[in-house]
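What follows is a set of structures to go through.
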Structure 1
């Protein structure tokens, strides 16, 4: 009987662990609010993560996700669990998947890098977005290199560490808690998306991130481990992917082959199983080829 009970307990523990891992992956279409460490949260919608920093005087959010509905769901989760008002929204990438949710934060002071503002406005004008929606999504304030917020006893650094996923990415670093929110500078256990990215600069940006001295790095995409300090080796793996991408393309550039030949020749079999590889392989080769040959300035 005792052996049967022990076996049952083992099965239940195994099932609980599997369910926990499944929740951690947060299947597409699902939303979840998770405390990373005290005072720091991530709100996930599918594989997209939004950072949340809690202070005594309110909340700072990084990235508002891909729709007004997702943004409203995040605000409802903050109101129900954290029970503090959202004071500031910082946006990093200008792409729709992290700015359409800005509409749900129309009453919040919005901050972005000056290149982010330029590219967001250009994108919305090309898409013929209504003037009302443009106003709701645009930042109220821009910065060039860094902007330091002092809110509710916390120093919150909004930083530009150079071109990476786009030419106007922002990250947030909270020194007293040694946590950095990297937005789309970090794809956890996924292949990078680089349509508007700069691979050589991206590596330099990640070197600047490492120099901050953070212990926890919150990605824009992918899972956050149960032990958030395991994001550090995860970030190291992502950086190595960038190195491998650069080196693979550089080898073909040195051989003197054309861009089209490079697209066909360069392979990264160690990353073929990652989400996004099939969609972004050719794009990654082309962006790195163009940077390495000087066609992309």
Structure 2
């Protein structure tokens, strides 16, 4: 019997893009993440999978890719992304669970997962599922919330927090919100078949007072200079990794794209309003151009 699916954090109905990013005074965080992405992600490719795409904040940064698949668990997030991005045929919107991806093996030549892993109750399982749908030598850009950040270390040493930032176990600081130790992430990535090629530390100045005192362009430039320290040590709240799929994977079957997330059969019979699995009989709806593979 297969392991039960871990609990999933859903942003269904959330105004996260507006309340957190646009009204939350987080231009600094947004811009330094854009800098890190530009440094790590190849300028172009054929097919990129954006995991945890949300309302499409980062999607315009993947202009060099022929096609971008925006995947999120929340239908309303992808509806917001669709409204923001328009009817560009380069984009395809997919509602699905990261633990049960609806794609054939060896499909994508690139993938990103930014501000999403911290909601994973079983991060190793999620990484293994992602590895399964990537081609050999595909690039994977992963961002994770760093447990061993400087603020957490100071608070622990001053006995203002109970959890230890130096041990390897994830810490759940709020329901389905996790911080991870960099060594644990490296171990899980290796076990999933990835070879880590580069690590960047990001958001060195994520402190309200500092963001108010220094002009935004200065902060972004300073952060960009310091990001390279991630190859040696990681003490920032956010860490980006560039990894390569090192395991040999057969390329995806020609013409195959979606598979059934339940029985993993493919190809699916795509109709105007649904994708039909001829193996288990499941119909997966297509609503206003959004493919829904969430049970």
key: At a computed 23.9 (mean count of other Cβ atoms within 10 Å over residues 138-145), which of 1, 2   = 2
query = Taking mean projected area of the Cα convex hull in nm² from the coordinates of each of 1, 2, which one would give 18.3?
reply = 1
query = One of 1, 2 was used to compute helix-only ellipticity at 222 nm (-39500 (n - 2.57) for each DSSP H run of 4 or more, over all residues; to 500), and the answer was -12500. Which one was it?
reply = 1
request  = Work out which structure the value 0.35 belongs to, where FRET efficiency 1/(1 + (r/R0)^6) of positions 82 and 266 (r between Cβ atoms, R0 = 41 Å, to 0.05) was derived from one of 1, 2.
outcome  = 1
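To which of 1, 2 does the computed value 13 (relative contact order in percent (Cα under 8 Å, 6 or more apart)) belong? Display every interim value, and only then the final one.
Numbers: 1: 13; 2: 20.
Only one of 1, 2 returns 13 for relative contact order in percent (Cα under 8 Å, 6 or more apart), namely 1.
Readers should treat all values here as calculations from the given coordinates under stated rules, not as data from a laboratory. Computed from a predicted structure; not experimentally measured. Cβ atoms are built from the backbone, for glycine too; each structure is taken alone.
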